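Following are the structures in question.
Every read-out reported here was derived from the displayed coordinates using simple, explicitly stated rules and does not represent laboratory data. Owing to the predicted nature of the structure, the values given are computational and were not obtained by experimental measurement. Cβ atoms are built from the backbone, for glycine too; each structure is taken alone.
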Structure P
Amino acid sequence: MASSPGDATPQGPLTTIDRNTMYLITGATGNTGADLVQQLHDGGHAVRAYIRNPEKASQFHEGVEIAIGDLDNAEALLAAAEGVDVIFFMQADPIPAQAQNVVNAAKAAGVGRIVVLSSIGTVIHPRPVIGAMINARDDVLRESGLAITYLRPNTLASNALWWRNSIAEQGRVYDPTGEGLTSPIDTYDIARVVVAVMTEPGHEGHGYILNGPQALSAKEQVETLADVLGRNIEFVPVTPAEFAEENIRRGIPESQARGLQNLQELFRAGRSGILADDVTNLTGIAPRTFRTWCENHRADFN
């Protein structure tokens, strides 16, 4: 469990590596999943990456096992789960049927633990639409009888990549969140937490809030990015409704655009500027700042 803020300075998890323990990573080619696979491998752990596209297998280090399939393929999931001790579960969309497929595969293969990438939106009340959808997915895990650990990140620092096209084409960022604060976290730090809770005992049944070290408005994030890139970026405030209408015009399904609008309205109302110290307490190292993320991803904007 995470230590309290008053504890002595954390020294990081003291993990005894058991190379007979196998970790299965779903979403292994995504930002969090790729960082996680690398960190587990670099730490000497046995890791199996579950990927949809065989052509992406080459991105992993030699020694990482590869399993091919998706979350709708029950047979492939079962094959991937054989011989596994802990599963890291993440989805592009919170689809309960896919969660049930993972649960079924875990039970059939004798896997007792799942670490799930959830969302802080599941514990904010009233829940945002997207948070309610993720919570419904998490209900499948809660009812499974397996040992589950819930990781609930705030805004991802990598969401800034959504601004890339408008910056390149117009030198502008259009944002509907007003003065609302979020605490963006680097997926690298999420992966560090996953390593800790997968490889250590005692996290079963617990949930942790994951965030970066600063609560920032979107305008402050854009100013930081502009400073790192050494260029002017105009911040253009819009309303959540205006942003949703533009998304719909661009072809995003209306239900998705309205769900995002609901989330942005909550951000705008100041309900997401939450700072917890779970990342530091779990790993012994403070999370990276948004500026550090910008510096590490400068090339993505050039």
Structure Q
Amino acid sequence: MSYTPPKVWKWEKASGGKFASINRPIAGPTHEKSLPVGRHPFQLYSLATPNGVKVTVMLEELLALGYQDAEYDAWLIDIGEGDQFGSGFVEINPNSKIPALVDQGASKPIRVFESGSILLYLAEKFGEFLPGSLAKRTEVLNWLFWQMGSGPFLGGGFGHFYAYAPEKIEYAIDRYAMEAKRQLDVLDRRLAEVPYLAGDDYTIADIASWPWYGQLALGRLYDAGEFLQVQEYAHVQRWAREIDARPAVQRGRMVNRTFGDPAMQLHERHDASDFTHRTRDKLESMA
């Protein structure tokens, strides 16, 4: 049955699908709820969606380089339960999307929201994963902003209609599958030329893109690997596997994760030893 849009759209019924209970056409908090604050310089409020993984990977990479000032507390924001609409969260991110970060180490706390902004903030603060020269820096930012602009077509477009919509709509799935494959082709052609997106060095462009496109290539996103024939993109596959093998990436994937393999879940992270305890618990459960 075809749909004829009304002259004026009104919010009269739930939209359906997995996230229907939290979708609404207005901003602002729905309830009063303050955010917890830990002892570390950075306070992260997030969930291990691809956008959340960007930030935990970045923080773990900085810690791996020896920057103790990058220590952080990662607090779980359960978006399925509407935690992102609590008053404390809305105060640091008026857009009510994860991740959101507060830098308590500044002379006055600084809020940082939008995953790309957080990566850029951390890269500039620590002088890592972002080159100093104008030309190289610009190439990194080209790919960082490419991901920020392209990601919604993969997630809110393909991912929504393929995995979460209340009914399968052929036109929508075909339209966004075509775009998802086009984006993979963009990456594959680029990665045929260089090891990493911005050239020879691993940067925030890779840290931003891998949780989406790397995990898609590895078959971890939307259970869509076969549907999109991700194995066709050999250069994306090589890049995805190399980044996946980085210890900081493996740790970052675990933080604020509440789904999938229980061995890969660390609901909150407040100390580096949390990973050791999680690994020990896994080994004990296997004994």
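Which of the displayed structures (P, Q) returns the greatest value of mean count of other Cβ atoms within 10 Å over residues 64-71 on calculation?
Structure P comes out on top.
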Parent structure of the calculated result 2.9, given that distance in nm of label points 7 Å out along Cα→Cβ at positions 168 and 248 is the read-out and P, Q the choices: P
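Can you tell which of P, Q yields 98 when volume of the Cα convex hull per residue in Å³, for residues 32-119 alone is derived from it?
Source structure: P.
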Structure responsible for 26.1, with mean count of other Cβ atoms within 10 Å over residues 208-215 calculated and labels P, Q on offer: Q
Mean count of other Cβ atoms within 10 Å over residues 128-135 - highest-scoring structure of P, Q: P
